[in-house]
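Values quoted throughout were computed directly from the atomic coordinates according to the rules given, and no laboratory measurement underlies them. Remember, predicted model here, so these are calculated numbers, not experimental data. Cβ atoms are built from the backbone, for glycine too; each structure is taken alone.
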Structure I
Amino acid sequence: MSKKQKNIALIIGFIVALFLCYQLAISNTLQQKNQYNTLKAQELLFKNAPKQLSLLKQKEVYYDSLLTKYQLDGSSIQNSLLKVINTFAKDNNLKVVSFLEPHSIAKNELTINTYEFVLEGNFNAINQLIHQLEQQTKFGEVINLRFEKKKNFRTGRYYLQATVLLQSFS
């Protein structure tokens with residue numbers, strides 16, 4: 001064998017040895033390193049789990065307190081709104097003449113619901129209800145309020161009706 005052939009055989013042997021080293025040792029080491037990094041990340045997640053659980057419980061208590069503060073229970077906004085209106089109307093001598101189904105519009109991944117209801121009674125009581133709906137509950141905002149003086153022809157008496165449009169976003 002000549003010197004040139006020996007050098008070629010040595011280079012080919014070196015390349016084969018590098019390939020075998022990679023296949024048998026280095027690739028396994030890289031896999032183990034990736035698995036180690038994954039397990040380390042999971043360990044950090046599990047280490048912080050009790051702290052995260054505590055924070056989530058505190059958030060749940062906070063959000064529940066907000067729901068009770070703004071009189072939003074587990075039912076739909078429409079049912080909650082009707083319940084608040086009826087309770088106020090009962091306490092302040094108002095009459096709920098009509099409560100229509102909400103008009104819904106979907107716009108830019110946002111649903112806009114507009115509730116229309118008609119109240120009959122004292123001007124001050126109606127204003128107090130509107131104030132309560134906007135300030136003390138978070139059902140939405142009153143976008144239109146129309147007062148109308150009407151006459152009952154049977155009794156000859158006048159009464160006040162208010163048509164309210166309340167808009168909420170969801």
Structure II
Amino acid sequence: MTQPAPPPQSPDPSAHQPPDFGYPMAPQAPPAKVNIAGGIVVAVLTALAVGAAYGGILGATKHEFAYAAIAVGFIIGFATGKAGGDHVGLAAAGAVLSLASVYFGQLLGEAIIAAKQLPVSVSELFFQHFGGLNDAWRADADFLSYVFIAIAVAASFAGMKRAL
């Protein structure tokens with residue numbers, strides 16, 4: 001009981017592919033993982049740290065520096081992007097936290113400057129007389145203060161883009 005074998009088929013010319021020359025194609029990278037909670041936690045901690053550093057610089061020098069505001073925003077955006085990944089919500093959170101961090105830094109700098117002239121500590125000014133401190137900041141704030149805040153927000157987006 002033998003079965004006849006089918007005759008050999010000629011290869012389909014449309015299915016013919018040229019031989020591969022050179023190196024094989026690199027494998028595709030796995031999709032980026034997004035960690036929203038981790039990114040937000042890192043953004044908040046970074047915003048507190050660089051905001052305090054910015055306030056210390058302002059308090060020590062009594063001057064605002066555009067480069068310092070750029071650094072605040074860039075560092076927050078970069079840290080958020082590295083920890084959280086590529087997500088539009090994280091970019092927005094980094095921008096908002098950059099804004100808050102520069103504002104916090106300016107208030108802290110104002111408190112440091114005032115504490116040198118008044119018989120109260122920085123923490124007492126910041127926590128017990130926050131309304132008066134905020135009023136003093138508003139009186140001192142000029143157009144450049146708001147420009148520095150806007151610069152920090154823009155730098156946050158640039159830092160996040162660089163991290164990815």
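Worth a mention:
- With helix-only ellipticity at 222 nm (-39500 (n - 2.57) for each DSSP H run of 4 or more, over all residues; to 500) derived as -17500, matching label from I, II: I
- Taking relative contact order in percent (Cα under 8 Å, 6 or more apart) as the measure, the highest value among I, II is held by II.
- Of the structures I, II, the one that 1.86 was derived from, the read-out being Cα Rg over 2.2 N^0.38 Å: II
- Identity of the structure behind -0.36, -0.41, -0.46, -0.66 (criterion: log10 I(q)/I(0) by the Debye sum over Cα atoms at q = 0.14, 0.15, 0.16, 0.20 Å⁻¹, for residues 47-102 alone, calculated), options I, II: II
- When mean count of other Cβ atoms within 10 Å over residues 95-102 is worked out for each of I, II, structure II gives the greatest result.
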